[in-house]
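Colleague: Pasting the structures in now, so scroll down.
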Structure I
Amino acid sequence: MTLTPSATPDVLPLKFPSGLRLTPEQFELVCAENREAVLELAADGRVIAMTPTGSETSGRNSELLFQLQQYAKASGDWKVFESSGGFRLPDGSVVSPDASLVRLDRWRALSADERRRFAPLCPDLVVELASPSDEGPRGVDALRQKMAAYQRNGARLGWLFLPEERAVEVWPSAGDAQRLEHPAVLTAPPEFPGLTLQLAEVWVA
């Protein structure tokens, strides 16, 4: 008996004209029709195609999420989101941090419809992991711009992880970021009581 592979539908890459500008509502429709695509929406309406992370970055993100989940469950005051969760920020952009925390009371204040869609709020804590190269939307320069946007939109704390350098940039709610070199432990400010990350386990993931 001869087995023949089943036919698979053609996968067409998404392409967006450089001058295209979408509203958050239009962007939500695009995402609904292209669920396999990883997209974000800039404040000016530009669609940003995010490339998938490498396996090493994915492993680090998994460890980071595991530690954040432990903290959230022990505290009982926070909800954790991973990289596929989108948020509609006050400036109209729609973004998906690699990891984030939202206070449970803020999450519960949203309507059921708001929770199902891109939640209309900026997370309290946002975390991004830079790629090994500084190219594209996951490069360091692009992520610094993104961290500044989180700051402008009300994030209480941002952590930008630079795995290749074993460094972390700490973005407060206002003001300049502070760079930490080779930290073994990362401790959040009092707004996140008891939140501490063991970075040795993140770096080696």
Structure II
Amino acid sequence: MGKEKSNENIKMLGLKLPTDPRWVNIVEKNVQEILTDHAYCEQKAASTAISIIIGYSEYPELVNEMSLLAQEEMSHFKMVHDKIIERGWHLGRERKDHYVNRLLKFFPKGGSRTDQLIHRLLTAALIEARSCERFRLLSEELEDPKLAEFYRKLMISEAGHYTMFLGFARKYGKREEVDKKWQDLLKFEAEIMIDLGKEETIHG
């Protein structure tokens, strides 16, 4: 992917640091690994949506969107699993997501229920944004045309999820405070990304 396209993508998503394009070379050496990791990422995204429903059932619009999201993410899980089966493989064991685990440490525990909700929404928005950036890189750099097209379609979906989560955070919190937290989280995420991009995982 050209530098101009990379910068355009990063600007659109608000990310502070692009993925090293050489990450795709690592992915191509072990497609089975990336597909297994991707499948679990979709499953965890569905679980996150369900967890938000359980924790914040008093927000009808949020509950409605999270119910739709949970269904969509599980449909994506099946799509990825189908890709694995098509290639004669099977779904491997779940991998630890070091990126997400580190990202979850940014916001302090405790605070009001509203604060907790805002933090969960912002974290989810960033995970979706980074996934979108990674999917775009795969769609443009993978030598396998079918897999590249597969990731192009998913990239579009992830972009919608990112804006939805960020929109809800701004809806339920004070815009100025939410935007400050979002920028701080983006800076923190960029520091995490310096050490990543060396593994055949979606966020690694």
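Just so it is clear, none of the values below were taken in a lab; they were calculated from the coordinates. Quantities reported herein were computed from a predicted structural model and do not represent experimental measurements. Cβ atoms are built from the backbone, for glycine too; each structure is taken alone.
Colleague: Going by relative contact order in percent (Cα under 8 Å, 6 or more apart), which of structures I, II comes out largest?
Modeller: Numbers: I: 15; II: 32.
Answer by largest value of relative contact order in percent (Cα under 8 Å, 6 or more apart): II.
Colleague: Continuing with the same structure: Kindly point out which one of I, II the value 2.0 was derived from, the read-out being distance in nm of label points 7 Å out along Cα→Cβ at positions 156 and 196. Each step should come with its number before you reach the end.
Modeller: Numbers: I: 2.0; II: 2.6.
Computing distance in nm of label points 7 Å out along Cα→Cβ at positions 156 and 196 on every structure in I, II gives 2.0 only for I.
Colleague: Can you say which of I, II returns -8500 when helix-only ellipticity at 222 nm (-39500 (n - 2.57) for each DSSP H run of 4 or more, over all residues; to 500) is computed?
Modeller: Details: I: -8500; II: -25500.
Structure I accounts for this read-out.
Colleague: Right, something else. Can you tell which of I, II yields 2.1 when distance in nm of label points 7 Å out along Cα→Cβ at positions 68 and 108 is derived from it?
Modeller: On the way: I: 2.1; II: 3.6.
Clearly, the read-out refers to I.
Colleague: Oh, and also: Consider the structures I, II: one of them gives 17.4 for Kirkwood radius over Cα pairs in Å as calculated from the coordinates. Say which. Numbers along the way, then the final one.
Modeller: Details: I: 18.1; II: 17.4.
Source structure for this number: II.
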